[in-house]
Structure formats: structure tokens, C-alpha cells
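Asker: Below you'll find the structures, each written out as C-alpha cells.
Every read-out reported here was derived from the displayed coordinates using simple, explicitly stated rules and does not represent laboratory data. None of the values given here were measured: they were computed from a predicted structure. Cβ atoms are built from the backbone, for glycine too; each structure is taken alone.
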Structure 1
Amino acid sequence: MAHMEQQHSISDKTILLHLLPSFIALGWLGTKASWFWSHQSDLEFGWVVALLCGFIFWESWQRKPAIQLRHSRVSVSAGLLSVGLFFIFQIYQAAFGLKPASMVGLALAAMLMVFANLHVVFGWKGVACFLFAYAFILISLPMPSVVQGILVNGLQHQVAAFTVELLTLFGIPANLAGSVIHLSTGPVGVDDACSGIRSLQSSVMATLFIGFISLRSLLLRGLLFVMGVMLAILGNLVRVFFLSYQAHMHGVEAIELSHDAAGWSILIFTVAGVVLSSWLLIKVQIRLDRHAHQTRGLVS
């Protein structure tokens, strides 16, 4: 009874003040990331991600657990480790500049501070309730050059290789050299944009956000995520195949005329596919909820 009276006596403003360390940590990370959002075209969506973080936090706030304000070994250890990592990677940035590798360290430090703060204020229930709202910003951070190189180069090669197989299937002679498709009319290079990394990033953002907002089942959220990734990859395969076909029919110069239109068409395809997939999964969730309700009714 005393605990409930204490809970009701603590205002939302006071609770937000207790969460100030996590806000500062995330704000500091966002301030560093904003440079990449402003200077790298493939990370411009970071500004949207920052707004969505706020929205997800507000949604989570509606179902926040009871406040606890208890320290533990876990929270203290995470907090101290966070401070140490912040110190180390700030020195690293001062010496070598703002690099994707240092952003990984700052992100780890920020998430540890967020975890420690949430654990102190709400306990494990608070971590489960709010962590996604803070961690959502991670998808907008630059990847270390080693990881990005492996991912982008891998996507470029796979997209180019599959396109060559399709072209051959349609009777169009094509050879592959790295990520360059050689046609009788000339070479067609699969660049970073055509590799699918940008649409893949956008799909990941959209599916994670829509899944959190509209789906309660972790299984359905995971399924939506996989469907979004598959749609992005399929869309870019179609895009590269179309551009290669245009190059075969009208010459390599035709690629430049169709490149932007193909890009926008695939973006619309991916967005429509994600929306349709989420709609179908919401229908599945409604049916599952209805079945569970009927089952409980029969048991009772």
C-alpha cells in the first residue's frame, strides 16, 4: 500500500528527471551521429530515426512500469563501464577525429548508461519497456569500414551474380567480373546504391518501427523484419536486371536515362510491400488473439 501511494505521489516530470542520465547519453550519441546524417547521403534517414525514437518512447511511456529507484550490482557496474567507455572513446575522437569505429564505442557506452539508468528507475521491467526506444537509433549509425566493406561488396557481388544468371536465362550473353556485368554493348557496374544497402537500411527501419507499433508477438515482428529484408533484396535485383536489360537493348548510355526512375520505382515497390506485409501480419495477429480468447472461454 505504501509503495502504491509513493508511486502515485511521484509525477511524470520527476520520473523524467530520474531518466536524465539516459537522455544525456542518447543526446550525446545523437549529436555525434548528426554529422554523418548531414554529410552522408545513405544516412540521411537518421533524422527520421531520431524523431521515431521520440515517438516510440512516448508510446512506451503509456505503459511504463512502477518506479523503483533501487541500485544493484548490475546497474552500478553498467554505469561505471559506460562512463569509462565514454572517456576512452572521447579521447580517441579527439586524437583521430569522428570515425565510424569510435561511434561503435560511443554507442556501446550510451546503451550501457541507458540500461543502467532504466534498471535503477524501473528495474528489469523498465529495461524491457523502454530499451527499444533508445536502441532504435543504432540503425542510423555508420558501420565501421571493415563491416561496411564486407556487407556492401558482398551485396554488390551477389546482386551482380544473380543478375548474370537471369540475363543468361533470358538468352542475353553476360559475364561477371567482380561486381561488373559485361554485356555485348558494354560493362554495367553495380555501385553502392544498386547493391541494395540503402533500401535495405530503409526497410530495416520501417519494419522495426511498424512491428513495434502494430505487432505484439516477437515472432510476427521477426517475420515482418525478414519479409522487409527480402523485399529490399528482391527490389534491387529487379532494378539491376532492368537496367542491364536496357543496356543490352539500347546501349549502356540508356542506363543513365532510366537509373533514377528505376530507383524510385523500386522504393515504391519496397514501401508498398512492407505496408502490405504488415497489414497481413496484423490480420494474423487479430485471428490469433481471437482464437486465444475463444480458447480461454472454453476452458473457463
Structure 2
Amino acid sequence: MTTPWMVDVHTHLFPDWVQQNRRDYAKRDDVFKEIYGDEKARMVNADEMVRTMNDQAVAVSVVFGFPWADQGLNREHNDYILEAAEKYPNRLIPFACLNPLAAGAGEEASRCIAKGARGIGEIAFYNGVIDEEVITCLRPVMDVLREAGLPLLIHTNEPVGHVYPGKSMKNLREIELLVQNFPDNTIILAHWGGGILFFELMKELKELFKNVYYDTAASPYLYQPQIFDVAGRIIGYDRILLGTDYPLIRPQRYLKQITDSVKDEEKIQMICRENAARLLYLKIEPN
């Protein structure tokens, strides 16, 4: 079986000025403190990212920062992401993080897309729920994305199981509400959509979620390897996107789980690169 050069749709980059001042930024953002406050929580910059990609057979990575509550921090971090993509134009695809509940969310989405961002994400509502107020605040961002034909990548969690830093979602109805309000937007649900993919066995959700993709970020920590084949049979292998949450987990660990679970090489290629290449309009030549 051929080992594919992969496309990773879910990675995080941090500039040196955040890494070197971790404690200061932890004081400015409670969620950042929860997830990255511990010195053991690894962060990488663009150069480290590309070195790992070369080592792990990753052709292209979608890169984003962190969804800061402070929109000013989002803007600074987004500028770093955009600069990183300029430095590595054939390797890094920039997405922009923002806080939809803070002033200027639509403007920040427009600004970043004009400067080369290929999507918005990973956005998250760690300290709240996706309700009608959030939907209203999201509309300007979703309008910008729909007009540009670009995806939103949103953090989701499974509402059962063990607790870990950044786990917040208690009700999958939040995701259904999001998709119901933006059915014409392309939406990538991180972390297997918190398990809502299993409800696509319901005909009404199958139709509603036709523009929804699922990334696999953190899968080795959450599910048995069979999730790749089981999910493919429920939602279709063409809607699964390899996402690693790197530097949380290295890409080759996912590849082993995928090849252990999915025995058809064409389907493996779809998960590991072809779906993302189609969605993000990428032309990838193996190195």
C-alpha cells in the first residue's frame, strides 16, 4: 500500500512572542490558560511546522492560531499566520481565527481573506453555547465566507466521556442549530463533530449536513481506529478530512490508524489528501 503525502487541515501555529511569554498571555485569556498554561503544552512556529511536515510526509497543512477572546490578539496572531503562509506558500494554507462575539468579526474575516486567508477557523465557544445570539453574531462572518466560497472550521466536542482542557460542548443540538442557520456555507466540524456524524443515519440530518465535512483532530485520544471506516460508511469517505491538531499529535500516528481501519487504498487517499485538495482547490505534487 502506498503511503500518501498528506494534507492536514487542522494545525496550530504560535509566534515566538507568544511562546516566550506564555504566562503573560495566560493572564489575558482564561481558555488559553486552560489549554496552554502548562509548560508541557507544546506550541510550534512556522519553521518547526514545516520541518515536521517534511519528516511526517505531509505535503500541505492548514494553519491557524488560537481563538482569543480579545479581537486585537486575533488580529495580531492572524497577521503572523498570513506571514507564515507567505514564507511557505506551497506548504502552509492560512485560516484566520476570530471571536464572533466581539466587535469587528465580519471586518476581520474580510481583512484576512483579502490578504490570502483560505477560510476562517478554528473558532470556538469554550465558555458558552451556540445559541440564537451566537448565530446572529456569526452571520456577518458566514456571509463573507459564503460569498468567497470558503469554509468555516469550528471546534466541537463529544458531550460524553472524559474531561480534558478545552472540552466544553454539552449538547449536539448546538451543531444542528449552526448548520440549520447556514445550510449553504461549507462547514468543517473539528474532532469528528463531537459524534454528531452518527446521527446522519437520520434522513433529515443527512440532507441538512450535505455541505458539512468532518476533521479527525485528536481522534487517537478519543476513538478506536475503527472510527475511520465506520464514519466512512455512515457519511461517505469523501467528507472526512485528515486533521491532526498538531503539535498535539504527529500525523503518522493518524496514518497508522487509518490504514489499520480502512483497507481500500482509494479511500485512504481520499481521507488523507484528496478530499482536502478538492475542498481547498489544491494541486499537490508528491515530493
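Asker: Here volume of the Cα convex hull per residue in Å³, for residues 175-230 alone has been calculated and equals 86, so which of 1, 2 was it run on?
Answerer: Traced to structure 1.
Asker: Compute distance in nm of label points 7 Å out along Cα→Cβ at positions 15 and 263 for each of 1, 2 and report the one that scores greatest.
Answerer: 2
Asker: State the single structure among 1, 2 that was used to calculate Rg/Rh (Cα atoms, Kirkwood Rh), for residues 111-198 alone, giving 0.97.
Answerer: Structure 2 accounts for this read-out.
Asker: Now, a different point. Looking at structures 1, 2, which one was mean count of other Cβ atoms within 10 Å over residues 31-38 calculated from, given that it came out as 18.5?
Answerer: 2
Asker: Given a computed value of 3.7 for distance in nm of label points 7 Å out along Cα→Cβ at positions 47 and 119, which structure among 1, 2 does it belong to?
Answerer: Structure of origin is 1.
Asker: Please compute FRET efficiency 1/(1 + (r/R0)^6) of positions 95 and 127 (r between Cβ atoms, R0 = 41 Å, to 0.05) for structures 1, 2 and give me the label with the greatest value.
Answerer: 2
Asker: Here's something else I'd like to know. For Cα Rg over 2.2 N^0.38 Å, which structure out of 1, 2 has the highest calculated value?
Answerer: If we compare Cα Rg over 2.2 N^0.38 Å over 1, 2, the biggest value is for 1.
Asker: Additional query: Which of the displayed structures (1, 2) returns the greatest value of distance in nm of label points 7 Å out along Cα→Cβ at positions 143 and 279 on calculation?
Answerer: 1
Asker: Could I ask something else about it? For which of 1, 2 does helix-only ellipticity at 222 nm (-39500 (n - 2.57) for each DSSP H run of 4 or more, over all residues; to 500), calculated from the coordinates, equal -27000?
Answerer: 1
Asker: Which structure, out of 1, 2, was relative contact order in percent (Cα under 8 Å, 6 or more apart) calculated from, if the result is 16?
Answerer: Structure of origin is 1.
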